[in-house]
1. Can you tell which of I, II, III yields 17 when relative contact order in percent (Cα under 8 Å, 6 or more apart) is derived from it?
2. Figure out for me which of the structures I, II, III the number 147 belongs to, where volume of the Cα convex hull per residue in Å³ was derived from the coordinates.
3. Please compute FRET efficiency 1/(1 + (r/R0)^6) of positions 84 and 180 (r between Cβ atoms, R0 = 25 Å, to 0.05) for structures I, II, III and give me the label with the greatest value.
4. So if we calculate volume of the Cα convex hull per residue in Å³, for residues 108-163 alone for every structure here (I, II, III), which label has the highest result?
5. When helix-only ellipticity at 222 nm (-39500 (n - 2.57) for each DSSP H run of 4 or more, over all residues; to 500) is computed for each of I, II, III, which one produces -3500?
Structure I
């Protein structure tokens, strides 16, 4: 029997699933399969908490569970005391570019910074303010801004060897002073978010010539991982989705520059140059394996990612690439049954749909696709919710008739189909 889900979480989750997108909340209620993959990610987080880190590529076809998997790891990481960041790449958000594309990715990551008490993002300011207020409280009411500055710097002094650390701390201290003075327009906040692009303004207001840009944003992420760890969190976990955007770049130089940045990040973590930081990059198999435009076209990455000679097609969940295979028919059936039960919970009714009916639905859907590998959890979940919505609103409809397409809406104008054909 499906576990009762809090109403708000249930509605949010079902709305997302019916739209074909992965919900931020409630994934634990619909998770099926992926046991070995999940074990790998749990081990990654344990190692990250100990001061290490992981860098993995999550590979899978569109709709096959990449985004679902990363959201599961994201939520689990927050529950275990990590700070997380996530960003989807796009034409304007890459790892580097000539028009601030890398900076745009940093800005998205910062906007989506989250931890358990702030799971929906926007956690950077609360995190900094908590640091300031906790420091002030520990020093007592008579503490001055200078006293607070000294204590804050002492808290993170072990990070002083990181590149740009001194500039970063200058900005944090400026933020502390402006925050305590309750100023409305805080220049330091814009700097930390990546919104300040004029060195002249940075030098005048913050005392540093540095601004965050395409060339240094990853170094700032490494500082953030150190800071959040010093503040009591277990580390920082970064998720970058839609890696296929890099694969689709037409300009070879642009692709190579972005792959070079990926290589830098990969080497940093795998060689132990960073601590308490893990990064997961999601993409399609083509993004990784295409020898002409994928990661394998960049020799330095290919040599690090290509399967070892002894794998011979066997599953390997410990390497740098996690290949998400399609769910089995049994796992898809469990998912369908769960979705049906959740739909009944949301609308507080009984659909009357039996396991045998769901089996018929699954067989019918699979018979209508060229290959079973083309059947994705995203599509089959969305279609089932649509079917359940239709039946719930039209009580006289028969499940089997809808599944097998025997019914035609009497209110639909036949001319509509002609118009649709012309539009196509």
Structure II
């Protein structure tokens, strides 16, 4: 079951109590408390950018729609109700204008202009602290007309960074497995489900993609040559090379944060254990040797430890170990099934799949205290992973029938990203370059 199984699905259901968030209904999921415990949202007024003459209307409309949606999905931001904007009259006196925006509940004001300059668009954005009156952020963005959406995503990323110290995930991608073209092949899509792109056409079974940290390569399991072997794919070049073809199982790859090592499960020595292998190829190093099955390794963000699934205690549970295989300790104590661990970006929590009353559900575990929170939802929900900024979760759920990839939004509501065929094994990567 825990070896090479194709995930069925994932969901979350609970309520949030976060300043500035709407009242949660019984169908909401415990989102911000899971991805960013204690995070308080900042109320930002974001009226439409001022579109200057000569700017194509469709370009301005699309850019504004994307920016509005990104801001609505930015975890640290609570966008002030846009229906209130008409109540704020413009005024040349900054202090008066700022007071008027504060009267509708805003703490910050985002304003800016959009203009066409030849074959490009230029956006100038300013973020003002309405309490102090100081400029919190200002930046000019320039891009080709056809790449205007990138400006919206980049601006949203930068605004998240103002409030959290790290950019948002609006320039990220998700790799996943889909059978929409016939066989389970590798695909990628933008973080919101747009721009799906097929990467492999092997007419074989692909499983469990894992990105290298720079986003240039994907390591995955494929039956291309018969048995389950590990391959490295460089999507931009279409280059594929085998990494581990030892007999038996080779699965569940996870790449170290420095991009030099891949941890994976292998049965090359008989039992299924965790091994390390240089990403560029070389000799495999065995990390585990206990009785039972050890699989699903996941590197911690600091690169010093791994989480993994093991049946050594009788049932699948999540364990931690140092990167050299030492200091093995049990992380999960409640329930009889835990699998598919994935780390939060700050390294404080692990999200995994558990079983509750014959259904798979998600759970988060505090790495320090061991406290576990089960996140129930309709159907089966599994294969979770955090967004690069740690503010969202991707997962797989069969709540709509066939397995599909979902993400959470800032209010904890699930958003379905895929609908064609069966889709599973999401893996998220940041494309922002850390800007």
Structure III
């Protein structure tokens, strides 16, 4: 879309509102959009990313897809790689000081970000900046002048700071500098809009404060919801094991999305796709399984193309709906000598609890998770469901173990040497 083709403001706002949690302030955004349309000048829409981990998951793409909306509307999107702020450590949502990354770690992660970002936004039309470009040049005098624009009382309005202060848990002074550094990015760029998750609301509003202090028109703070993971409860996170990575195999993305609850899939439709609302309404009126396949197909195709999505759907039907077993199941040998657990091992020659076998086979991250999966009826051995956490397996046997819909392993439970 060229700048001469800006759509009417009302039409732009319909696109921008989809999946947004809050727009502060929407009337100001409408004014910016109207001025942009008349002058044929795109808005500067900013998203800051601290490359704290090398891989992105679908939770990260909620805000990226909103960024893509602005790009498709003809505006200039700017991705800020927080190579400087990442060394401070964003305290957002933390109950204790966050360990900062080294510069080498940040740069290594940033390199992997570029390719992954290109799976959602058009990198050829994206301006990418590293905020060390301007933040590293600030003198101590400059920093003092910036901090003078904010008060300690204002900083303690932030929920995580307030909670830690009330609980008498430490707040390091450098953590107060993070929102100011992020806000200075907006000053440097003269940002019209800044985006982030709902947990970033405070930081985005500090950007408005600092821009006013510099005599600039304040940016619009647009937040998006934090996406719940596959469990439908906790936010999507690798640490919770409820994530879908955008670099995962097509069949894994498809299979994981087919495990989303019927209620949660509509939220995924809203935040992770741009399937038209009319089509979503039609899907709601139909069978949930068909809607879920549409969701899984759409999202898988975003990262693996239509062919990859079709092959993943065929794999899902063959393995899960037709009860076929995959051809490429990993075989693993388990014995007391190879065990990663120093405790809980059975006596020599005794049967192994199924929950311990699941953990040692790498099918679950912990024995507590193994017990939970058994209690949920999500574990099968040789195509028979495990119904008790007390069930055991005898050494010397070979077992086909399935956890959930996608995890298979053949386990050789070795007999101990005499």
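The numbers here are math on the coordinates, done by the rules we state, and not lab data. Since the structure is predicted, the reported quantities are computational estimates derived from the model, not experimental observations. Cβ atoms are built from the backbone, for glycine too; each structure is taken alone.
1. II
2. Working: I: 197; II: 147; III: 177.
Structure of origin is II.
3. Numbers: I: 0.35; II: 0.05; III: 1.00.
Checked I, II, III; max of FRET efficiency 1/(1 + (r/R0)^6) of positions 84 and 180 (r between Cβ atoms, R0 = 25 Å, to 0.05) sits with III.
4. III
5. Corresponding structure: II.
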